[in-house]
Structure I
Amino acid sequence: MIYLQLFLTFLKVGAFAFGGGYAMLSLIGDSVLKYGWMTEEELLNFVGVETVIPGPIAVNMATYIGYEQGGFLGALLATIGVVLPSFIIILVVAACIKNLLKYPPVKTFIASMRPALGGLIVSVAVTMALTVFFGIDTVSTINLTFDWRTLVVLAVVIAIPIIWKRIKKKEFSSILLVVISGVMGMLLFGI
């Protein structure tokens, strides 16, 4: 039963979440929390770690959650589920792309998706910020706690590239920035 549930859940994510991995996070998060496959804290931690792991976020999450819930077969089915809709859509679109883009309704549909995708990404960012900075994990949470360590890491991660660019007149390495924020996280939050 878990195998079918994993496949269908990630098939739904792959079929109805447009705009890439971060736009998919909202739907993935809802599904994962609904079935109890992860807690909200585990989900946030995974998203944090996932940003430094190569590969598409939705595929990585499907593979990880599938493996945690159903071993190798669960990982395989969840990954196939999340990739299958895009694969089929790309095959169909590739076969018809030249003819489709000349129709105004198609142009309108594509243009109308942009604000919705932006809204999904902003929603995920706000939700994560509220959880990370203030400990708000549900709408009913009234016990606000502010974590100054998170603000310190954020301030340093924002300040380093700005200062570096002004002094050196070139971009700061994003890989080095990830390493610095990881080290700061270990120092401030404990290993």
Structure II
Amino acid sequence: MRIPTRQECYRIMHTMEMMDHIVAHSLQVCRIALFLSDSLEPDLNPDLIQAAALLHDITKTRGIQTHENHAQTGKQLLVDMGYPEVGDIVGQHVLLNEYFASKAPTEAEVVNYADKRVVHDKFATLAERIEYILGRYGTEPERRGYIHILGEKTKELEDHLFHFCPFSPAQMEALLETDTCSMEFSDYSRINNTGKAVTGH
């Protein structure tokens, strides 16, 4: 299995000219996904989770203009780059291919759920995230109905994941502590547009 390192992910993000606020969101999703995966039983692949979380919105910047399905085009981009397992998770970060496909948590479930706990670059409750999605994308009744269903599925996913976790969703924020991922963003910013580290990375 080929998995890009964090620095390689940063280079891909630079190459795709991701907007800074989408980068900040992705860094926070990665932090939450790794924290959660460290707390779950059985063990999951942290490198796979890290790469998929960092790259889950890899085509979202260009999608603002193209209106493409960024989950599916992000998946295809990573498959074409030789990272099919990472691409598979990226393709499921909005909607899982199958909910509760296995009794134990999966990497795709963790990344999908972590994305639902971040509004912009801030940790949020699931309810706050769904409310944000409704306000941003729920302009039509059919779309609002879809978002409500997505919220219900994600609540079921939350219950499933935390069955394997020593703390509750409500306790997670206090355990995570406040972190804007400023150090990670600084590391990301050191990578120039040629994909090479400027200093020490």
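Miscellaneous remarks
- Structure responsible for -27500, with helix-only ellipticity at 222 nm (-39500 (n - 2.57) for each DSSP H run of 4 or more, over all residues; to 500) calculated and labels I, II on offer: I
- When mean projected area of the Cα convex hull in nm² is calculated for each of the structures I, II, the largest result comes from I.
- Label whose coordinates, when mean count of other Cβ atoms within 10 Å over residues 48-55 is calculated, return 11.4 (choices I, II): I
- Read-out Rg and Dmax of the Cα atoms in Å, for residues 16-63 alone, computed value 10.1, 27, structure in I, II: I
- Entry that produces 3.9 once distance in nm of label points 7 Å out along Cα→Cβ at positions 104 and 120 is calculated, selected from I, II: II
- Structure (I, II) behind the derived value 21 of relative contact order in percent (Cα under 8 Å, 6 or more apart): I
- Structure from which 1.5 was derived, distance in nm of label points 7 Å out along Cα→Cβ at positions 56 and 160, options I, II: II
Bear in mind these aren't lab numbers, they're just calculated from the coordinates by the rules spelled out. Just so we're clear, the structure is a prediction, and the values are computed from it rather than from any experiment. Cβ atoms are built from the backbone, for glycine too; each structure is taken alone.
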